[in-house]
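Where a number appears in this text, it was derived from the coordinates with a stated rule and is not lab data. Everything numeric here is computed off the predicted structure, so don't read it as measured data. Cβ atoms are built from the backbone, for glycine too; each structure is taken alone.
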Structure P
Amino acid sequence: MKVLLVEINPYVPISLPISLGYLAAVLQREGHRAEILNVGEGTDLSPRSFLGLLEEVRPQLVGFSIYQRNILHVKGLARAVKEFDPSIRVILGGPQATFMPSEALSVLPHIDFLCRGEGEVVILHVVRTLEEGSLDRPVPGTLTRLAADLWEEGPPVEAPQDLDAYPSPFLEDLFDLEGLEEAILLTSRGCPYSCIFCYTPRAFGRSIRYHSIERVCEEMTWLNRRGIDRFWLADPSFSFHRERTERLLERLLHRRIRGRIWLETRADLMDEDLARLMTRAGVRQVAFGLESASERVLRGLGKGISLSHIERAVRTALRHGMEVELFSQYGLPGERFEDAMATLRFVKRCVPIKGNTNAQQMRLYFGTPLQERHRRFGIHPLEEKRPPYLSIGVRYETEWMKVEEIHRIRDLWRSASLDGGKRLVS
């Protein structure tokens, strides 16, 4: 079967679509043909060129990665797919699809499936069903459209515990690396923590699964041979398993892998020994989730972390020569304007405000406790009615900050930014 996979992020520079790469790799292993269309800032894509791609590929299935920020673009492209050939099936996957309300299909007439489980497993179920030629029952791992006004949830799917069960999109040579200076890799998936603003723990069952250390090293070595030595390790909880983390970093040293590495970890997992080893292994930038410099606000977020952890981790990383980025948010539950200002002052004292250190307003996404119980957390949406494919996002105020104050703190962050408030990925 021919499958077209689409990543569209028109507001940011193009980056490696690692998730779609995994999907393409499992499809290719099963004998299918998968093409990836990667659209970013500056990508030359017009309605005519998109239709030309459909004419060239002639896919039987088109998959889109969707987020709150690109859903309207995806709606338009999905409509174009169906107008080109109504027999082509369209599936939406990614963070916005996993917990999107089922009634969203009532206003997404060009969508046939919402992916509810791990994409690599789900897409093979979808392809096999389409090859059988019948959609008389819901496909496992999806919300399936069975008729124009009828859709049904399929049974859940089980993902492999060992991530090496999935072929490597790098080792299978599935990416066009031309013009890319950095590669995104995953050494693990999942997160065991319970931050109320995050969808990841629920999506992965509050657990972490891993690639083998040898698999990670093989991928980085492969990339080194093709001239890439900047790596974004996109694990949500990179150093959760301390012994594995040390073995991985030591193996990078032993294999003499050239790397300038960006990664994120929890501040309470950083210490002198780990920082020393990270620096030796090529970690040049490390990001910590600060969220707020108010201990009271932090306690309400479910992070289980304190400001003292952050301060100690920042000092340790800087002392060992790493650049530090601090992720922070405003518009948080329990946060007053003075609390938000304290966060801005704290960050300015610690690190330059650029890249990922530029703060952003908290987003309320499907699958998070904040979205599902927003009134309990003091969140008041600006609109009571919205399309069911959209979560609250940033369209809210809180019991502690009116929308005007939220916008004011946004503008103060932008004024303090060294790069104009432009958030960069690593």
Structure Q
Amino acid sequence: MIKKPRGTEDVLPGQSEIRRLIEQTAHEVCRRYGYKEIRTPVFEDTALFSRGVGDTTDVVQKEMYTFEDKGGRSITLRPEGTASLARSYIENSLYANPQPTKLYYLISCYRYEKPQSGRLREFHQFGTECYGADDPAADSEVITLALDFLKALGVKGLTLNINSIGCPECKPAYNEKLRNYFAERADELCGTCRDRLEKNPMRILDCKSPVCHEIAQGAPKMLDHLCDDCREHFEKLKSYLDALGVEYTVDPDIVRGLDYYTKTVFEITSDDLGAQSAVCGGGRYNGLIEELGGKPTPGIGFALGIERIMMILKSQGISLGEPETPDIFIAAIGEKADMAAQKLVYSLRALGAHAERDLCLRSVKAQMKYANKLNAKFSIVLGDDEIDSGRAAIKNMSTGETLECGLEPGEIFDIIKQSEG
């Protein structure tokens, strides 16, 4: 028996409806904020991620699905969404439009890492990106959009954590302080972090190794080494959040795992996810567009995992609605009634009803049991008498009440709709 690859999931009926409602919520919240949907390829040139995400990150060094295609080109399944959107922003000249450019995406991503609760090798993300706006008002908008999305789903017990990780003006001096600090305990660091010590010491702060994490706790904090511009930006962001009544915690340990981040970084966490508490992560990346060959362009965005959202909804007992059930089930006795049922079901579907009939040659008794299992709201049994008279009894399956009606699809559809009102 062939099984699905490790770290992937089949989205079954029941789960797919929940995902669709999550996606519909994302569409609606983004509409209110003026963000437009964008779709990019599942795979990209590998150089996009090594340049944009950073060749010292865990994503690039350990987790990417990279292969050589038949033309000898190095191709990578996208591990995240931001680099692809930045490439599209440049390639499609979106910078020529009135700025800012506000985009959102619902995508699948791929990372080769140990599968665990809420973390898969194929996973799905909802994210937003705002290009062309450097003011902290854009940071505040992106953060509140993420919070509004989660609130619209009914998620409770969330915490917003914010930090600033500086810019190219203040990062070099801070990185030197980090090198000096970690150099004293270099022999205790994991092999990856010893390599990062010279290339990008800030990456050590984001290492998943327990030993490296413990050492990093005593490292200098970026908040204590911000330049005036970064400090002013962070203070203004806090002022915007205060004005909106958004509660937050300043967490100097937030770094984010990708190289393109500058200034604002943030996380939204939930206690319902255990040790892996992050629901949403994001921040500003003012150097990314330039790094990928475009003109200097500020940007900020976030991404959150759909699978992790579903875990929280389940943990908190949040229902996004009842499962879809048939409006009506048409049972048939005999060949003439069978053909009439086929036509009636088709006509009711054309009007917008969810209509079902038997497709497995069941007896009438078995057909009605099937209708009950489907939780059909109404049922009609068609036989020769009903076909000859053009009349039938429509039964409300929850109350047991019956009502005589004609077999015109419009009349039956009206009865269904009236019951909903």
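Ranked by mean count of other Cβ atoms within 10 Å over residues 40-47, structures P, Q are led by Q, which has the greatest value. Compare distance in nm of label points 7 Å out along Cα→Cβ at positions 136 and 304 across structures P, Q and report the one with the greatest value. When distance in nm of label points 7 Å out along Cα→Cβ at positions 136 and 304 is computed for each of P, Q, structure P gives the biggest number.
With Cα Rg over 2.2 N^0.38 Å derived from the coordinates and found to be 1.00, which of P, Q does the value describe? It must be structure P, since only it matches.
Distance in nm of label points 7 Å out along Cα→Cβ at positions 8 and 264 computed as 3.8: which structure among P, Q? It must be structure Q, since only it matches. Assign the value 0.05, calculated as FRET efficiency 1/(1 + (r/R0)^6) of positions 296 and 392 (r between Cβ atoms, R0 = 41 Å, to 0.05), to the correct structure from P, Q. Label of the source structure: Q.
Among candidates P, Q, the computation of volume of the Cα convex hull per residue in Å³, for residues 64-239 alone that gave 189 used structure Q. 5.9 is what came out when distance in nm of label points 7 Å out along Cα→Cβ at positions 104 and 384 was calculated for one structure; which of P, Q is it? The value was obtained from structure Q. Comparing relative contact order in percent (Cα under 8 Å, 6 or more apart) across P, Q, which structure shows the greatest value? Structure Q gives the largest value of relative contact order in percent (Cα under 8 Å, 6 or more apart) among P, Q.
Here distance in nm of label points 7 Å out along Cα→Cβ at positions 256 and 368 was derived from just one of the structures P, Q, and that gives 6.3; the source is Q.
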